[in-house]
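As structure tokens, here come the structures.
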Structure 1
């Protein structure tokens, strides 16, 4: 084989390998990507078990609702002070729907009393108390089941509901997916350091603006991930605001040892203002 033919052969092989890699990247779901990252030892050791809190809850109630397949799904609900068609869907971290998420839901409801609030349980009642159990639950999360739960929540809210979404870490990933699934009912989406959707054709299905909150010292949802998200949203012709804090992954979680109260407060203010500007 001549040197020229060999070079051409190597170039062709490199081209197809690159194309295959891009196809896999595009076609791999955000949840699968996040799950793969979360299975690493570093991710597990970074997330220490959340401390117990004494939550006094006189605001909300646990509810069940039906999915399309007839199965039940769970959520924590806080109804608006006055009758409202606005619904904020809240998505938990990889720990599950624990008291920290309920506490955050209560706080959000107090800030936005004009909204109904639904903290959705993607784990069907399971709550992790250690990182290894959280890794197990995340790896076992069936994407079809999670999507069915979200669709059931949208049906529960009603066809006239205006849908807003927010989530952290794993929940940030699903906040964006819920925004896509909500179709024309979607009004605003906030995702904290979750894995973005990389399929431009799916991003084109978004009907709301997205606020992405990320951390500069995040080793998993890295600058490259965020930059690619911005590029893909631009390709899809969708509106995106990005705010990157000088902080670590999970900086807004008060149960995280690397909790950054200053950045968390600023991110919260950004999120609330973002939602309030979208309320019609």
Structure 2
């Protein structure tokens, strides 16, 4: 950005930077009370295999390079082995990877480690940290303990390991359906999964949603729109009328849209998980507030 100094004059930017400072202060305040030591670890270090490429820094010694840390993982393990039982730092991390919505080359994270602590005790510590920071900075009371979700449950219900739990839209298995009509495109697949929403989408909206589903491993996205229990429009119900009628009757569907992906379990879950996120963007299902989980 050419005129960054003008951008930083904006109220939203000033507020964001102020909020960041207050969050860091509250984190330090809480962890210092818990007898943690804030310890800085090296920025220039040896390259070690991690999840992304390292940023390399040349030296004056030919063919020798430093690497910027992707995380302080090795250093904090060294500290634990050295007898520092409670460590934290607000660490700068560097990863040479493409910028995406949830990726960037450099970022800041709270890095912490405790020796000889059970998982449940560490989770309680982190929950209390969140509770303290939200109350101190935003004057918001968050609910603890956080909900516990295992990986399989997340994929089965939400199609992702990082679901937005502020709205209750779950993926459902319909493997017992699509057996009567010989619609082989659905019938022969190992996993049949669906999402149902109360809103009626247009054909134009479906085209956009279909693109998202295909980008997330779906071969085909099937759908039908209902009004008073009758199909208004669809891209397949004429090929499986008895199966669709049974599905509508068993679930007592009246008005809304049903999306179906038939594939293997992982691909069907991934596609509908991405669809769930996009549907929230379209219809604002998520309630204001916070809903944390492990």
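Where a number appears in this text, it was derived from the coordinates with a stated rule and is not lab data. Bear in mind the structure is a predicted one, so any value in this text is a computation, not a measurement. Cβ atoms are built from the backbone, for glycine too; each structure is taken alone.
Below, the figures for the structure above:
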{"quantity": "Of the structures 1, 2, the one that -11000 was derived from, the read-out being helix-only ellipticity at 222 nm (-39500 (n - 2.57) for each DSSP H run of 4 or more, over all residues; to 500)", "calculated": "2"}
{"quantity": "Structure from which 28, 22, 16 was derived, semi-axes √(5λ) of the Cα gyration tensor in Å, for residues 62-165 alone, options 1, 2", "calculated": "2"}
{"quantity": "Of the structures 1, 2, the one that 16.8 was derived from, the read-out being mean count of other Cβ atoms within 10 Å over residues 142-149", "calculated": "1"}
{"quantity": "Highest-scoring label, criterion being FRET efficiency 1/(1 + (r/R0)^6) of positions 118 and 190 (r between Cβ atoms, R0 = 41 Å, to 0.05), among 1, 2", "calculated": "1"}
{"quantity": "Answer label among 1, 2 for the case where semi-axes √(5λ) of the Cα gyration tensor in Å, calculated from the coordinates, equals 46, 23, 21", "calculated": "2"}
{"quantity": "Distance in nm of label points 7 Å out along Cα→Cβ at positions 94 and 270 derived as 3.2 - corresponding label from 1, 2", "calculated": "2"}
{"quantity": "When FRET efficiency 1/(1 + (r/R0)^6) of positions 38 and 246 (r between Cβ atoms, R0 = 41 Å, to 0.05) is computed for each of 1, 2, the largest belongs to", "calculated": "1"}
